[in-house]
Structure P
Amino acid sequence: MKTSGLVFFLTSAIVFPGACLAGDPELAQTPPMGWNSWNCFRLDISDSMIRAEADAMVKSGMKNAGYQYIVIDGGWEGYHDKNGVFHPDSKKFPDMKGLCDYIHSLGLKVGIHTSPGPTTCAGHEASYGHEKQDAQTFARWGIDFVKYDWCSADNVYQSDQMQAAYRKMSDDLKATGRPILFSLCQYGVQDVWKWGQSVGGQMWRTTGDISDNYNSIILHGLEENGLERYAGPGHWNDPDMLEIGNGKMDQDEWRTQMSLWCVLAAPLFAGNDLTQMNPKALAILTNPEVIAIDQDPEGIQGHCVRQEGPTQIWTKSLAEGGQAVALFNLNAHPMTITAVFKDIGLPEHVMARDLWLHKDLGPFNGRFTFVVPRHGSMLLKVN
């Protein structure tokens, strides 16, 4: 789904006794975190490349920061044989189970991409008519996460069959007994946030595909405003992957995406080449105080409390009783942003900490005022 512009407002099932199942919120008590191959590599993926990215996730410190999933997006697919068993492209992925075992040996989890339609968005083999066997194959390989992308499903399903198509794969994943997180990707059509959890999803895309530019991240992030009641532990709105480190935005714009995604309690899936990571991008992706806002156990999605021209103020309640406050400047030059506490639901007297600078800013009475750079943001924690 294309969007543009700037918006302001196989075999027998493998059973793991006692495991969390697809559709079980225990799989995603906080927003899932990981890496996905699509944004940076598209179809140009292979066993060796995925292993290198997994190694880099560990060596870079991203694993220690909370990133778990290595998601193999489109480009791995081969064919279904005469018995209906799904095989990867053997030239690129000669041993998918061996790859999953390797990633697991690093203490990470593995995700994979397929579609309820006959083919993926790139025209490769997908799961239509083979859902049960594919679920069993994924479990046998050791898959922990399935991104189920609508792609060609319009060719075989009517619009009113979308929920049933997603529920079928969810049920088949659940029947394997393996804990597999189910990620719905159908670009937000039919208000998926209203029914994604009921068909077994732990996260669901609310937007079209994101791009590596500021307008795209703002569009995707701000579209989440008003959807906060549909998010929480075990079920998350997903504005798509992070573009931090992909080269077409500056550091302030990277911080803006990270700040907005964390206030949104959005899944955090890096989409850059982890083996060639810019140190500034790494610092943004692994900032522990910022990630803590996203991973707050209360699981509340933030919302916009004030807009004035090209500036917005968002707040997010935290489990310990404090608030995250994010200031966003959508303009192409610096802007002064003033937050009047009574207007945004804060008490008259607060202590504030800048989470990007790791700096206590001291007490404020009634309001605070900051100059925010072009396309920039501030993320504060107030008590």
Structure Q
Amino acid sequence: MKKHTALIIPGLDRIGGAERQVILLAAGLVRRGWRVSVVALSGTGGRAAAELTGQGVRFLSLEMRKGLVDPRGWSRFHRWLSTERPDVVHAHLPHAAWLARWSRLGAPVRVLVDTLHSSSTGSLGRWLGYRWSNWLTDRVTAVSGAVANAHLLAGMASKDKLVVLANGVDVDLWRQDNTVRAEVRRKLGLDSEFLWFAAGRLEPVKDYPALLHAMAGLPESARLVIAGGGPEESRLRHVSAELGLEHRVRFLGFDPNVRRWMQAADGFVLSSLWEGLPMALLEAAACSVPAVATDVLGTREVIVNGQTGLLGVAGSALALREAMSRIMSIQPEERRAMGDRARVLAVERFSLDKVLDRWEELYTSLLDRNPVSTRWGKPEP
């Protein structure tokens, strides 16, 4: 009989790095013979849920409308656990982790894993949530060493349970494609202009104002396309207009196919104030696109400064501009070599197949240690 893993996530209606990783893991595990369910705390799952269903993944929304204080969601999840009895429950992001952990008191669970995606340890409430429930999980994974260290130092994870297991990227799917590059650039009316690409939710943590101010100091030939939606969009459009960048900066909003934009780009740029292990940087590397990123925890594990891209001080438009200017000024063959080195690193360290191997190894080892489901720490009859 196929082993069953349930991936728990707050929602799939808005897609960020953690959500993209859950989608990749779900589809990859199905291809490897696992039975997989994705359980969202709220929302409908939108396009992502439909795509997962088409790949053989079951999708369920708990329809929690008041967050974790919604008792109906807890009841639905407990009934689902008791009926479906997944072999592995794997939660992503804080609210999903807490739901999965505390549900172990009321429903049978054989193996419980949860994943930390951000180096930000958040508020006192988050600290308490992780600290008080740590005893209920079998293993905590972190997407990078930086994320692991931040949570260890904060006392939100214990060394005996914590392991680093990086995000993965489909390096066969994310790769150079000169045909796509030529087509996208033709539609944009670009010839010799330098195209920068940025992707991510339009939220304060991404510090897009710094990126826009950096763009204002670059040569007229520089262009920027930003993929992503979010609460900062109107403000960022206003900043762009104030800086006179309307004809040089394009806001795409949410775009389900950002790969073609990455393949069309000459450089990728990430201006975040903090990160975990940014999926967009992995995707840029897989596409052989040199990157400029802020020198924060998480990005340092993807970019080898001066070799696969450049790092600049976080929160500094000047540092971003200088790094971007440097990438633009080097010879095209040197820039291609930088991108090629980035792809080699992506294939060697972040290939989805290798990451799936590690997840299967972890799941299997934990299942061997936990032959039966437990409730309140006691074996189920």
Structure R
Amino acid sequence: MILRDSARLQVEDARFAAEKGFSKHAVPLPLYNSEDAERTLLFLDSVLFREKVQLTEDAFVTFYPSGHILGSAFVVLEVDKKVFLFTSDMGRGNHPLLSAPDDPPHVRVDAIITESTYGDRVHETPIDSFADIINAAIKRGGSILIPAFAVDRTEVILMALHDLIETSAIPNIPIYVDSPMALSALDYYRDAIRNNAPELLPGIAKKWELSDPFDPGNLSEMRTVDESKKLNNLTTSSIIISASGMGTGGRVVHHLANMLPDHKNTVILVGFQAAGSRGRSLEEGKKEIKIHGKWVPVKAIIKKVENFSVHADGDEMIAWLKKANKPQQIFVVHGEPDAQATLTKRLRDELGWNAVAPKRMQVFEVQ
């Protein structure tokens, strides 16, 4: 689903760049298209969680639920009698739908490769602040834009909005999901609930068998481009959830261009914003950002709410890794330099592990 949507966006962005003339290339082309994606999908196979799969004569892989998003896993790879554990994106154990990550298996581990996205911080934003931000925007007569990752983050936000509306913490205003991939992901999550997927929290399927956890009764799913364009002319306070979560592509970019110049509106950042992304520029308080070759003034209120993150923070990573058998080495990757450095130091100081944050082109030997 993600690869197909990414290919579609590549083609759309190239077409739009050619149409508006803001590319540095005379003929902007996508990095890959739908045909490339379909050819790639022929090489993918699905496997069950917790089932060891033989790859070659001396290589085996096992996937364990990581509680990050539907289908996510941490990986134990055995090669030539050496054992590697890849955390991949690690969940937090507080997901409204998914069970907590499995504990690391009690096996000898030669090397661990761990993510460090939030290795230098702890998630602390209370859910009450989310309601306060929304209510303040409504009071100003503005609308709320939430750039959200299409897979899982949209679902988590919709469930939070469902709860806030049900408890009258916020008014029952219109909610629009404007992302083809997010809507596809919603269908997958609904299907998982209907079929009581093994990753779900116990009792979730029973709880929601007669209702939709993602729709408080005022949800509109904007599937076409024309439906998306109609959101430029809203006359009442509304909530728009659109991808991508960092404002780097997709329909949310058009909504940012339309909503940022109005001081009544609010943009709520609900996930990690990588350096160089539009989301990071907004998080850092930039007064204008570049969209489609033009500078757009930032007059809307920008807020960051961290409690929706489905990445484990520094404390949560330490607590999970501590359950693993001590490895010969642990490599700290998938994080910005400060996050990597902080988590690396904590692993050395608190666990006494041989931790290193690899640099580009470094080579390590596992004995």
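What follows is calculated from the coordinates using simple rules that are stated; it is not laboratory data. Computed from a predicted model, the values in this text were never measured in an experiment. Cβ atoms are built from the backbone, for glycine too; each structure is taken alone.
Assuming 4.6 is distance in nm of label points 7 Å out along Cα→Cβ at positions 44 and 348 as calculated from a single structure, say which of P, Q, R it is. It traces back to Q. Here helix-only ellipticity at 222 nm (-39500 (n - 2.57) for each DSSP H run of 4 or more, over all residues; to 500) was calculated and came to -13000; which of the structures P, Q, R was it taken from? Checking each candidate, the match is Q.
Each of P, Q, R could give Cα extents along the principal axes in Å, for residues 196-267 alone, but the derived value 29, 28, 19 comes from Q. Of the structures labelled P, Q, R, one was used to calculate distance in nm of label points 7 Å out along Cα→Cβ at positions 100 and 324, giving 3.7. Name it. Going through each structure in turn, the value belongs to Q.
Could you tell me which structure in P, Q, R was used to calculate volume of the Cα convex hull per residue in Å³ as 134?
Details: P: 126; Q: 134; R: 159.
Source structure: Q.
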